[in-house]
Structure 1
Amino acid sequence: MENTRFASKEHENFYYDMLAAAGNTDVYHRSFFYAMGISKETREHIRSLFDFKENCIKPQNLAAAWQTGGTIRLCRLAFNLWNGWMEEGKERYSAPYELFDCRFAPYFFEAIRLRYPEYCQGQDYPGMQLSVMER
């Protein structure tokens, strides 16, 4: 996708590396790996969050010791964009009110745009204050 905004060069490199490792660039993979790449912690633990062999998410690792409030929010968004996943009994934590209450929120919009490109074509988001690395 043109003009994808990345949080850092590491985020951008991770995104393209993971798409290549997964061997798939559909909207599910693009939005998931974009979101997972926002944080250094989720980049470092991607194999505990995604099973490349089975091509599926690993939500059980939301409770891992390395997780922070922000990375849990990031994972919840990424998992939901992947297949609509919400933690049973904790569905409210997947609502925008809960998810967007962290420092990664500005980049969440980009992950959503990658997942639903048909609804975001030609849309600019001039009010977003991001560190932009235009492609």
Structure 2
Amino acid sequence: MDNQETHRYDDIINLPHPTSKTHLRMPLYNRATQFSPFAALTGHDAAIAETARRTDEKHQLSEDTIAELNEKLNLIAETIGTKQTVTIIYFVPDLKKSGGSYVTCTGVVRKIDTYNHALIMEDNTIIELEQISDIKGRMFG
């Protein structure tokens, strides 16, 4: 750099900051927000999170397991009203993508709805019979 370039702004460097006579000075917070990032693609983060969300595949049950579940369901049907607590593990299909998740529900079965193929628990949880993968409880030994 030559000497002339280093002194180019000497005539204005120590002048006061220009102030408008008609407009108020913008607060520092508002100045900072002008330069903050913005979401150019609204919904993009949600779409990425949905794609990354994991689901489980539903396990296919063997004929023996299905027969065992049917026996347990028959025993539950015979003991409805006796307040027997059971733990039911069942599959809930995902509404947005393939797969789903396994859920555990512990409580008392209020009713077996044979018309809709569902268990109705005392807390009004409805469990589709076809989605049940395991039933546990003291009544099963």
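Please treat every number below as a calculation from the coordinates, not as lab data. All figures in this text were calculated on a predicted structure; none of them were measured in a lab. Cβ atoms are built from the backbone, for glycine too; each structure is taken alone.
A few notes on this one:
- Structures 1, 2 were shown, and mean count of other Cβ atoms within 10 Å over residues 78-85 at 11.6 was computed from 2.
- Among candidates 1, 2, the computation of P(r) over Cα pairs in 10 Å bins from 0, in percent that gave 9, 24, 16, 10, 8, 8, 8, 7, 8, 4, 0 used structure 2.
- When helix-only ellipticity at 222 nm (-39500 (n - 2.57) for each DSSP H run of 4 or more, over all residues; to 500) is computed for each of 1, 2, the one that comes out at -14000 is 1.
- Test item: distance in nm of label points 7 Å out along Cα→Cβ at positions 22 and 94 calculated as 1.7, pick one of 1, 2: 1
- Structures 1, 2 were shown, and distance in nm of label points 7 Å out along Cα→Cβ at positions 46 and 86 at 2.9 was computed from 1.
- Per distance in nm of label points 7 Å out along Cα→Cβ at positions 6 and 110, the highest-valued of structures 1, 2: 2
- Given 10.0 for distance in nm of label points 7 Å out along Cα→Cβ at positions 14 and 70, calculated: source structure among 1, 2: 2
- Of structures 1, 2, the largest value of relative contact order in percent (Cα under 8 Å, 6 or more apart) belongs to 1.
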